[in-house]
Structure P
Amino acid sequence: MPGSGTGTGEAAELRAALLRMRRASGLPVAFGGLLPDPRELRISELSGTTTRSLQGLAVTLGNGLGGKTIALGRPLAVTDYGASRVISHEYDGAVAAEGLRSVLAVPVVVRRRVRGVLYGALRHPTALGDRPVSAAVEAARELEHRLVLRDEADRLLSTCRQPTAGDPAAWEEVREAHGELRALAQRVTDPLLRQELLAACGRLAAASLASAAPPDAGARSVPLSAREIDVLACVAGGDTNAAAGERLGVRPETVKSYLRSAMRKLGTHTRLEAVVAARRAGLLP
């Protein structure tokens, strides 16, 4: 993911997807990679292999099983890779060195663009049934979802990196991004990325506080929970309880309960007062 230094995070997501695919499909070998550009796949992750022949292999658009999968944007499989007449054979040497025969390739498609390919393979020629194909497709869909979350995190972090204290319109955009960041953090499974998102939220609140009037020192120490801050961030953006619940993945009644608790701790009586108090306390931008 460009711009946020999460290449390592994407690699971890890819490794996890390959492990999920192996467990669910029963295929002993899995490997894959992401596309550094739309016309080339670089195989970067191996699972269950016995050699390094596939490591770093550059698969170009249309070539081999993976290249054809990229070009067509759909899963493909061959019963015997070396003997197949439906693919080209630029990569036979690397595949044969690993002893692979039956091979499956599934594209990882994010926003209509192929971002990677997951491969599963057997060391003997056989037609792959529904189970391995379904498992590989499911693993690819899960990886797609995780990559979408990373892309969204990158977009929001980019918005938040340059807040402009003197521009009210810019701060409104930053405040909206802050609410989206807090909601997104709850859906991210990567603890390092979640920590980065929440740290960015903290920096935004601190930057806003520094640009405003001196804060109320007593309000500053109010111990709101993370969920209470999440709810206030949604309220600050104009969300109803129902909208906030949908964004945070909880029921509207739960949102109402968190809001009441936050208002009690802040010593306020209305939603607006709670948001203003949270901003004065440096909890919201």
Structure Q
Amino acid sequence: MREADVPGTGGEPEAVAPFELRRPAHQTEPFVFNSPHSGRVYPDSFLKMSRLDRMSIRRSEDHYVDELFAGVIHLGAPMLAAQFPRAWLDVNREPYELDPRMFDGALPSFANIGSMRVAGGLGTIPRLVAENMDIYRERLSVEEGLSRIERVYRPYHATLRRIIAQTHVQFGKAILIDCHSMPANVRVAGGQPRPDIIIGDRYGASAAHDLSRAAVSFLSELGYRVVRNKPYAGGFITEHYGRPARGLHALQIEVNRGLYVDETTLERTAGFDLLKADLTEFAGQMMAYVRQDLSEDRLAAE
């Protein structure tokens, strides 16, 4: 079942597949695309738990990012896309980054309760959406939080690992592109102009430098203001799956929402179609670059 565009219409997680693997008829490229934060099926039970209205709770979505990158499937690469919302569960975190203040009961001893993301209200089970708005009316049971991780988080990552591994076996390398969006008013240090796109490679730790430089170059040539790693260098997914020495590369791409969506109404703007076409062009350029200009040996050497 495809994602619902209106929150609250998708029913419970059991009624709607929590994520969707969209594959080409034949995978012809060593790329895997992932959209972990664009889910927009809001379980009714979750909405009843929340103190936020149906518009406010969507503020942490990466709005329509799965649609922006949908063209990659026709280019020969698979895409994994969440259908559950980030406000309900964030798979771009460690599996148990949990805030004890959110739960009515003791968390298991292995939970990471001290991370900066937990302190900021943005753990695996988020406490806040954007603009520091509390999500829940009351504390959650520990069983509820752990159930979301077991039922959705672990299968999501198992699927992502599998398609990356299959890609690596088939092509001798795998390049994960983790797709996100950022607020139009993103803050940049030093008063620099706000970027249109940020490429994150964990400061060179998650992907070969040539891949990052190529991504920045291609997007800049398409007319976008592009920066690297600041303020977003990549989250858990980029860090966890990027192993350049083994031929496993992970780049995070953050797209400024001001390019394609009205952040007040959450409606797509006139810029949506152009941006989608440009991102498809960018993906094709990256694929051609890896296929023609960057050998497997150089990818593994950096």
Structure R
Amino acid sequence: MTSLTIALGDITRQRVDAIVNPANRAMRGGGGVDGAIHRAAGPSLLRECVERFPDGLATGDAGWTPGCELPARWVVHTVGPDFRAGERDASTLASCYRRSLEVAERLGARSIAFPVLSTGTYGWPLGEAVETAIRTVISAEESGLTTADEVRFIAFDEAMLTRLQAMLWLLRPPVPAEGSIGALFDAVPPSTDPPRSELGPYRGDIYLEALLRGRLADTPASLELEEVRRALHHEIERIAGVSLDRLEGDGIAHASELNPGHGMSAGMLALRWWREVRVPLLLTAIPRR
């Protein structure tokens, strides 16, 4: 199975076989990540692009050049759809990931690093862009389109890191260590919660659950209930930016990083539900002395 990983960093510094460049149709360099890759690779990258892509590259397609002065051996170039210009078909965005993986597979690349495509000047909504990225790569791995050892997504800031982790761990949950806090989420799945009430949960809570389970997958579940409660509260508060002990009103918060879609409930968190229902229920799964 291909390992899908998330990292915070600079894609131009990734020591992988291939990095993916969000190019423009002209294939002559540009701004944003494209410009950064060209600067880091040196002027020979532009010469390679001119030689290999005299007519540019179509939206949704991919091609390759040597990595030149980059740590990566190859650069796989792909042209994402420009949401701001009306190119809003998600299947074209998905094609960028599939074609990039196909090109990398032909090259024999065993490790590939992607940015989240089309989210810069092309303005693709972050939630949809992240979901398309993760779903497409998982589908490509499951169908045998890629046999790479690792596909790595590079986040440029903490907010993007959170978005990517939440989506990946929702669609492909990590296996938590035995006796970890993350394992409590498997012992008491959300389906066993009391019926929904005014406490929630909301759609954002589904992604928060996946994020907590993944981030606490290796954190031991101490026999001290208060210690585990504090660990859960701390991680929730770090993501939501709100203290669970000092909730006001209905305790509803909004986290843009956990906003995978549209509608009123996208990104909404029922923090009072976490404090009064979900966390106490998780604590019941800790073996008593």
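All of the numbers you see were taken from the coordinates with simple rules; none came from a lab. Here the structure is a predicted model, which means the values were calculated and not measured. Cβ atoms are built from the backbone, for glycine too; each structure is taken alone.
The figures follow:
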{"read-out": "Top of P, Q, R by mean count of other Cβ atoms within 10 Å over residues 19-26, largest first", "value": "R"}
{"read-out": "Per percent of Cα pairs over 33 Å apart, the highest-valued of structures P, Q, R", "value": "P"}
{"read-out": "Origin of the value -17000, where helix-only ellipticity at 222 nm (-39500 (n - 2.57) for each DSSP H run of 4 or more, over all residues; to 500) was derived from one of P, Q, R", "value": "P"}
